[in-house]
1. Can you tell which of P, Q yields -14500 when helix-only ellipticity at 222 nm (-39500 (n - 2.57) for each DSSP H run of 4 or more, over all residues; to 500) is derived from it?
2. Determine which structure produced the value -0.26, -1.10, -1.22 for log10 I(q)/I(0) by the Debye sum over Cα atoms at q = 0.07, 0.15, 0.16 Å⁻¹, for residues 116-331 alone, calculated from the coordinates; the candidates are P, Q.
3. As an exercise: relative contact order in percent (Cα under 8 Å, 6 or more apart), calculated from one structure in P, Q, equals 14. Which structure is it?
4. Say we calculate FRET efficiency 1/(1 + (r/R0)^6) of positions 220 and 308 (r between Cβ atoms, R0 = 25 Å, to 0.05) for every structure; which of P, Q gives the highest result?
5. Quick one: volume of the Cα convex hull per residue in Å³ came out at 144 when computed from one of P, Q, so which one is it?
Structure P
Amino acid sequence: MKKQTPEAILAGFEKRVDAMFRAESGNPLVRAKKQKPLGPERGNYVRAYSYSIMAFAARCLYLGEMLDEANAALIENAQHYLDNPRDINDRDSFHWHAEIVMRLIEMYGTKGSEYPGRITKETEALALKPVWLYAKMCSWLSKAEVVDSQTWHIYGSENHHAMDFTVNWHFSKLARDLPEYRNLKFDDGATAEDHYRAWNEYFIAYCRERARKSLCIEMVSDGYNATLIRGFYNFYDFGDPPVQRSVGMFLDLYFAYWAQEQIGGHMGGGGSRRKGEKAFYQNRDHGNAPLAWFYFAIGKQPTVNGHDVNAALSAYRPPTVVVDIARDVKGRGRYEVRQRTQGLGRQGHSFPMVAVASKTPNQLRTDGGGILRYSFCDPAFTWVPQ
């Protein structure tokens, strides 16, 4: 069989995504189980439940099927959070899926960019209500400042911080043009327009800082890194041109960063926040694996998962040179990878609830240093010194 060119691999993205959605066409909604709180004074652990709703709704909206059921599912999900407001503020549930709700509204809502009206006006209005409750208490302008923090003040862990500001940015973007929200005050006293401008500036600075000082604090973590970038596709598809340019370059760097140390989709070298190495290497259904299939035709066709909806529906594509790096393992030859990742600083408050403006975040150093990471890559293996 003739070897496919990087251009041909990229051109097959739409067919691979379409095949994934169509493989589940007509299937009814199967809800993941709602689970009890992970600790005292916390909300219910319903991340998987919301992901199952998002996966079903995205598939129906993409294919144009079962639209009444898709709208009912989105309403059901929103109503759960309105009925259980503590779940909105819990770090392990709401902000894991809220940006998907806004993507679906951007694409299929009353003013959708793809198929307007597949999400009804009533569904759209209800779906945004819990997002407003989150943003009004979890978005504050001092969190978006860049002069002192240089974007290295992290609220919670890196992936939680990114999910949080993604939701805050996207809600403020939508709310500033909606009569029911544009004049409302967030808990810090500012308006949606104020927050939108601040988060635009913050995100551009965030991308620039990661290009200068290392992409991922949670270095080479297959699952957490894929979660980190999950909402960034919304900046790419729905942001203003400076934001789109910044996030496009960030994603280009991210996939080059991933590609250089993987063989067949398996990442090598030293990493952090890896849980269960045996499961990691035997179960390639999550993390970066779906992205490897979408962009590089590496691995196997995934099932529809709420975690990966943004990537599947986004217009972003990596450069052909990155496709070549990812697929031509033999051609990469032998080489060393040396990186300095950020990781030194002062530990802040570790909080299960997101709306804690009075607590000090993790403060990473920005004056140099960091953690030296070294890997040696060969077409047959990637090795890290012990």
Structure Q
Amino acid sequence: MSATRAASRRVQVAIGGLLVLCLAQAVYWIVDQATYTQEVDRRILERYAEQARGADLLLRHGVAWEAVAEVFPRLVPGGDGGAVLDPEHTDELDRARHHRINRYGWEGSFFLLVLLCGLGVIDASLRQRAELSRRQHNFLAAVSHEFKSPLASLRLAAETLALRKPAGEALAALSGRMVEDLTRLDATVGNILDAGEIEEGRLVLAPQDVALAGVVSDVLAESATRAQACDVDLVDEVPGGLRLRADPAALHAVLANLVHNATDAAAAAGGGSVRLCATPDGRRVRVEVRDDGVGFDPREAERLFEKFYRPGDELRRAKRGSGLGLFLVKHFVEQSGGRVQATSDGPGRGALFRFWWPASPGDGGETA
């Protein structure tokens, strides 16, 4: 990873140096053209001054002004009887000089602006690439952990079954652990596949009338074993009768990810509770998942829903996860016509995730 960052840094420095060189060249071109224009204008005026001196000499030798004017058409009689450059032509030269200098200035400034914009775009792209590389590294580390832990647990359970042949409560405990591990693996694989289909635009939802309480009950049942092992209470406060217009798999994925995240957050804090509640809110139903776990910095609330985003360094993080769960939550909720929100009072002060999902017509809720 350090080699990748070093290579990216070298590319950034090289491109930055090249753009700085181009900026210096553009500034030099503007100054050089302005100086050259003034020099050309000065030489032209010097030639006209020489012509004026020659005209004065001819006039002093008795040559008629009409003859002198034919030789020097840009000269006119001066107040002292000599010849001077036509003031109109002088004004014309001044206008031409200013026009050229302004043109060089505008062209050069535009070129400088394009270079600066290019520098900004490249810098933003490199920063985005570095951030994406960091997130991908975290994702690979997280997914490796997500697969390794349940696989190791399954292997231990299988070896116990093979060697000790437990019965009764011991067998039930091992079976429950194996089911939980398989559920965890299935959820991880499902998240990865769903994320890939979302990126490719192939994931299509099929909404139908769904009882919210039933889905919540299923999700809590799936998380019960892990929650009990981590000393986390799962509290179901969702009233019966609420029905949503939802794709069952999408709604299940949203609730499962939120409950699993909340359980992990409470477990990381040493235990606690996860509460689910729901209430009608206009033509939608507001669902809340609240935990008293580790919480998060309120400034990161929006970024939590970004793909692969997880605060901190994956190698130093005790809390599990792949960085895809909340990304899927946001996508499923918004694609279903709802919205999602995350709030926390800060690290160590718990978190609240709430989403608004369209209610099924005729579910008995309020109408707006």
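1. Working: P: -14500; Q: -22500.
The read-out was computed on structure P.
2. On the way: P: -0.24, -1.02, -1.13; Q: -0.26, -1.10, -1.22.
Here the read-out was taken from Q.
3. Numbers: P: 19; Q: 14.
Traced to structure Q.
4. Numbers: P: 0.85; Q: 0.35.
Of structures P, Q, the maximum of FRET efficiency 1/(1 + (r/R0)^6) of positions 220 and 308 (r between Cβ atoms, R0 = 25 Å, to 0.05) occurs in P.
5. Numbers: P: 144; Q: 244.
Of the options listed, only P reproduces it.
A short reminder: the numbers here are calculations on the coordinates, not readings from a lab. These numbers come from a predicted model, not from an experiment. Cβ atoms are built from the backbone, for glycine too; each structure is taken alone.
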